[in-house]
1. Assuming 15, 11, 10 is semi-axes √(5λ) of the Cα gyration tensor in Å, for residues 20-67 alone as calculated from a single structure, say which of I, II it is.
2. Distance in nm of label points 7 Å out along Cα→Cβ at positions 28 and 84 was computed and gave 2.7; which structure, I, II, did it come from?
3. Of the structures labelled I, II, one was used to calculate Rg and Dmax of the Cα atoms in Å, giving 19.5, 67. Name it.
4. Matching task: -17000 is the computed value of helix-only ellipticity at 222 nm (-39500 (n - 2.57) for each DSSP H run of 4 or more, over all residues; to 500). Pick the structure from I, II.
5. If relative contact order in percent (Cα under 8 Å, 6 or more apart) is calculated from each of I, II, which structure is the one that comes out at 27?
Structure I
Amino acid sequence: MTRAGPCRRTRVRSVANWVNLSTPLGLLVARAGRSRVRRGPELLYLADHYRLRFPVAGAFTVGDVVISRHDLDALTTRRPELLRHEEAHSRQWMWCLGLPFLPLYVVSMGWSWLRTGDRAARSVFERRAGLAGGGYADVPPRPLGPVLAGAARRLRLALVGRGAAERSVELGTRG
């Protein structure tokens, strides 16, 4: 006897994302972006033709809602692994208990940028969802020393201003 419908794991994820309010938030985001929303595989909602400029992504997931500026049918025809990647993000929303996913994801992107100069390559969320499935490259880490030194230099210039920084260099070289 074969079982019809989604597996238990998928049903649990779906219920959890409704309870933690991430799926209702995703539906609100899709509506705000005037997306076309419909049911998809694995109890996901597919919201395409999203019209807002933020966030910058080919597709992104909020709860169980996969949102894209593009036509998702055409996009998944070109990239069949995309929905599996986005479904992994919906599980991450569940494991993060909903909204805590957002700051954790932002921190993960910051870490990735710091380590590689790329927002996704070292993000734990993107790596666990499968970089290739999301259309990301695996970029090797870069040394942190020069990155941190450059950031400190830019921060100092921003805080004291370029003129003050240049005057302090001039004063330091004349004495």
Structure II
Amino acid sequence: MKPATDQNTEQLIEEFSSTMRKHLREHTEGTNVNNASLLTTDYLNHYSGMVMLLEQLPSTPEELIIYLLSWEPIGYEEHFATSGFRDGDLAITAYRHAPENIRSTFDTVIERLHEESIKALDIVRRQAEAGNTQGLSQTCEQSAPILRDLIDEASAIVNQQDHSQRSIDDHF
């Protein structure tokens, strides 16, 4: 059994968190921050842009490869701190106070999206360096839907819906 002071501290922390979530929810109307999850899908645009490059790469590899291979994942808070997003400060604060189960699930999917993106880009880099245009096209065709599924899964969490899971490893 925990000492009474630990229980009091935990209760105060939970009350504070609950009050913060309520306060933040009062400020989400008219923004892209979801009122229930306190997250926003705008962060996922960073990944969607990379997937669009991946999808278009087979048609113009010489023009797009430099852009695709210069892409790097970025964290949620860093994205909003540097993006110029109108409600960036709200998005960061809301993320920090999002319900733990939602944020944890979202962060887990984002970690997988990050890892799968890096895997796909590594394979693309190796195939481009080897001049393997057929393998490059195949990688793009197989990787893009997997990454889109992860983006959809993260979006479903933000919008409080269910979604499925796949991996780049399932194809390579």
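Here, each number is a calculation from the coordinates, and none is a lab measurement. Every value quoted in this text rests on a predicted model; they were computed, and no experiment measured them. Cβ atoms are built from the backbone, for glycine too; each structure is taken alone.
1. On the way: I: 15, 11, 10; II: 37, 7, 7.
The read-out was computed on structure I.
2. On the way: I: 3.4; II: 2.7.
Label of the originating structure: II.
3. Values: I: 21.3, 89; II: 19.5, 67.
Working through the options, I get structure II.
4. This figure was derived from I.
5. Considering all the candidates, the number was obtained from II.
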